[in-house]
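*Asks:* Take a look at these structures.
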Structure I
Amino acid sequence: MNAQALKIWYLVHKWTSLICTVLLLMLCITGLPLIFWHEIDHLLGDEVEPAVMPASAQRASLDAIVADAKARRPTHAVQFVSHDAEEPDLWSVGLGKTADAEELAVFYTYDARTAELLDTWTPDDGGFMQVMYRLHTDLFAGLPGTLFLGFMGVVLIASLISGAVVYGPFMRKLAFGTVRHEKSARLRWLDLHNLLGIATISWVLVVGATGVVNTLAIPIFGYWQATELADMTAPYRDRPPLSGPVSVERALKAAQAAEPGRELSWISYPGNDSASPHHFVAFMRGNTPLTSKLVKPVLIDARTAALNDQRTMPWYVTALLVSQPLHFGDYGGLPLKVLWGLLDLIAIVVLGSGLYLWWVKRNVAFETVLNTAQCSDMDDVMPRVSGRQGSEA
């Protein structure tokens, strides 16, 4: 690669890094507790845990659970009922001010065996983890904040690719892993920044790319609703208004019969954006570590509980469903989360050292930076550096 091309790649890396580094540093810091969200809740006693009962204990009526939730908010509408794969003895019921409300009003969690209400959550509850989550996902700015973070993720990917391109030419006179401890503090941090950056580039690229996909969750599901879901419900569009849906338990049993190898992730009520005015839509997940993150929609008639349609999610929704848990290392249990946490800490060091290196050498020309990186003797470049910025500490 000639010097001019290398200079262009260097400038791309420098400015893309400067544009996104501070924000990415915040995302790494806020993302660290989110990796261990369940473990932190358990440690702080905030985790909802059902009572210990025999495995043979009978299940409560899901209809009775939903009826209790509606009685607590009689002016609200049930939007969905969900079931966490990691907590099979819990049911959760989400209600909004209307069936198609964009924001959830209240979230009730019940014991699936006793129908006892265990927890109530509203958007106003806040808390440390909720603050971290909102900062990490939308900067408390809703969809515009989410899309802005997605753009920063694209800038990060450009920074990573350009950094990989310039790494070889910059470090060709040094063995991999060299940190010149006998040199100046700035040069030691430069070597450490380069080493940690190239060693973790694959992980950061994966987390960055999945983060970009995750920021498109609302547009992706919106497109699915406008195309695939609309096509599934089109034959029933001219039906008269629904006076009242059938038992949700009947709808669930119909979905389970249609997909015997899957379990319920959540079921959307008629009128919800993820359903239709005339249908329940049960989103059924697989029962393996990978397929448990993937769902298949099953369309259930809200009048008769009959199966009307079932389809595999298109590739773009599948990409989103895979990206969401992969972004936080939520695939291999605690060991993968610990690995993700360690790599996150290394990324914080890389980002912080990048800011430091830019601050102490922000006025040095590209040629001096290149010579400094390649030179084994700092004295060879000191005259050029001092001529531009003064002697180095």
Structure II
Amino acid sequence: MTTSVNLSLQLVQPLLQNAGADVERATIRQTQHQLNAATIRRTAVARTYAAQVIAAYWTLALAWRQLDVHKLTAEATKKQLAAIQRGMKSGAIARSDALPFEQSLAASEIDIASSERDIIDQSIALRTLVGLEMPSDHVAIRPDELPKVVPRQLDLQGIVRRSVAASDDLRAALEDVRAAEAQWAASTRNLRPRLDLTLNGGPSGTAALPKFDPGAATSAMIRTPGYSAGATLTFELPFARNAVKGAYQNDRASVARTRFNLAADRRQIISDTTQLVYDARTDARIVELAQEEARIAQANLEAEQNKFENGHSTANEIVRRYIDLEAARVQVESATADYIVSLAKIEAATGEILPHYGIRMLDLEAVTESALGNK
């Protein structure tokens, strides 16, 4: 009776199918690119969020300015009405001349109430957007005054170029392409036939004893070992291979889809940025025109008031001039807010908005490690 102990080491090296880093590291590469895409999109979300906060802030500032305009109109109407009422007492002015001003004053009070409600609505929206507490009283937020607009030249080509270069959406889409390509490379490699080289060998020991004794055989292998070695070349080419071909076609389609999305995203960014620049240019032009309209409306009101004092105009005409002036002032403030928001959107598109407002993205990996107590 003999007892044998063999210690064998076997190495298998694929030569065709499953060979190379394309297959071995496909999942790692795909996961890394997907992680990169998700991380990059964080910044895109942050830019969009910053633009939303800025828009909400200046929209609230606009609501306050509109309230101030309505109050200014109401005060001017009250003064004009008081002057007419004094004339009525002396008999120089008829009662009918006071009616248009009384109606205008009532309309102004309605506008004031509507503006106050709009301020509360906008304040609640801003608090919700930025996560501020909602107090039981004093909900309204008073932002800074709308700044005076000094329209500046906007270089369309330069802004579009910076938007494309800084686009996190494009960078993330490129990572999506690379993730799909990593998977496609693996499935392309797996279209090949199987050709595996197997090498095996190792020491062995044999003991001729009357009973089964692996210990003695192991000692023999250590003292006077024998050796064995072998090599095997395995070739395999299954019929049809529908599963492998299906995976290849699916991965190929995924690459084509992500590449198309990348090109479509680039076209969309160029289109959106172009639209933003033209919107900002239009807003700047409207600001200038509205300011000129307000200046003319003020001059018309003053001229109409002089004509009324000389008996050459009516109360209705003066009220109409007040309405024109108020509309022009509201238009100035509205166009100013629109222009500021358009510039913020352009900064978001070019990647300048976060540094402009001192916003820095957290390192998620460092924060996670710290939370886990690893740092």
Structure III
Amino acid sequence: MEINEKQVAEFKKLLDKFNKEFPPKPVYEPTYLELCEYPWNRREEICSRLFAFFFDSRNPHGFGSLFFDTLLDVYQEKCPEDDISGFLSPKKVIAETEVITENHKRIDILLSTECMKVCVENKIGAPVKNILDDYVKYVNDLSKNCKTLFILFALYEKDDYKKGKSDFKLIFYKDFLSKLKQNLGDCLTQCNSKYLSVLTDFILFLDRKGGYMSDFSEDEKKFFLNDENNRIIDSLITRRDQFRTEQRNEKNQHIEKIKELLAKKDDGCFDEFMKNATWGGESYLKGCFEEGNPEYKLGIEAGFDKKKFDISFCVWKGNGDRVRKALYEPLIKEKFNILKTTHELPKCDKWSIVVKSIDENDDEQIVDGLYDVYKKAVEIVNKAKEKNEANEST
């Protein structure tokens, strides 16, 4: 017993520490690209296309040369010895993707102004291949009278990217995005609001993806990497799983006991009507009137939930919403108070309402409650048929 008390004290201390230092995060709202779930090997291509759209001043986003100027700002900070201040704010920026070199290699993004060409190799995790020298030669040959820059544009830090890569200078997304957010203010009143929302979503997507889309702060990472914390957490999870298994077994045995008590009722048809079902390893009781007739299909489901035994009526999707509103909902309300709605059409596959909630330890009340719901349900179904037939005859 002493060991268990010590474990509980450790659990509580760790939980208090976690709750104090790491308050709940806001509800996670996926970005558009996350909803699309593009394969990782295509995200580099997709990001290049989106970047190219915003870099190209001819497009209707209304940001002008903002993206180009921001990239050059970051480049200047990385390479102060290379003065490029005279190339900022060009009249026109043209962005091309998948530009084919003479050796049939493809440049991810090529940015062109009247006096500069910027070759961008975009990387989202893929290794840098020995093709950058080919890019340098091609762009330099193409730009006899222009200033040329070569940028390795990387989502996150990787040892392979930090090694010398010909004339390419390494710029991380996070540095570019940080500078872009600072520079956006001057353009907000002039840009196209349609594409501002696209850009905002894209920036959020890239912020999350930086460092393999880590949603954890450095303090949280240290917390979960701590060996002692992990030992306590593993012990807690093990005990929780043991507790859940014990709870399921107890409730399943209790359901069997309820069925035995139901069988002693003098009307055996109800016991035959309510069958065992299982969800998440836990047993409950269910039955259905007019199973093969969607016009009148009505179900009863009953089981244990948070120290209560709940008895519910159910109408399923399909004709369910019409059947519910036209027939069953008003008839049920005549005989029961609806305690709560647990499932709602059309968001769920059924409409489910709790009409009785009984203390889990009161077996007599549970059996009487089930019997009462069943008897009244028979009347409800019969009245529904009569009502529908009367409407059809008129």
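*Asks:* With log10 I(q)/I(0) by the Debye sum over Cα atoms at q = 0.08, 0.12 Å⁻¹, for residues 128-343 alone coming out at -0.70, -0.90, pick the structure among I, II, III it was computed from.
*Replies:* Values: I: -0.44, -0.79; II: -0.70, -0.97; III: -0.70, -0.90.
It was calculated from structure III.
*Asks:* If we compute relative contact order in percent (Cα under 8 Å, 6 or more apart) for structures I, II, III, which one ends up with the highest value?
*Replies:* Values: I: 18; II: 31; III: 10.
Checked I, II, III; max of relative contact order in percent (Cα under 8 Å, 6 or more apart) sits with II.
*Asks:* With percent of Cα pairs over 31 Å apart computed per structure, which member of I, II, III shows the largest figure? Intermediate results must be reported in sequence, preceding the final value.
*Replies:* Details: I: 49; II: 66; III: 62.
Evaluating percent of Cα pairs over 31 Å apart on every structure, the highest lands on II.
Every read-out reported here was derived from the displayed coordinates using simple, explicitly stated rules and does not represent laboratory data. Quantities reported herein were computed from a predicted structural model and do not represent experimental measurements.
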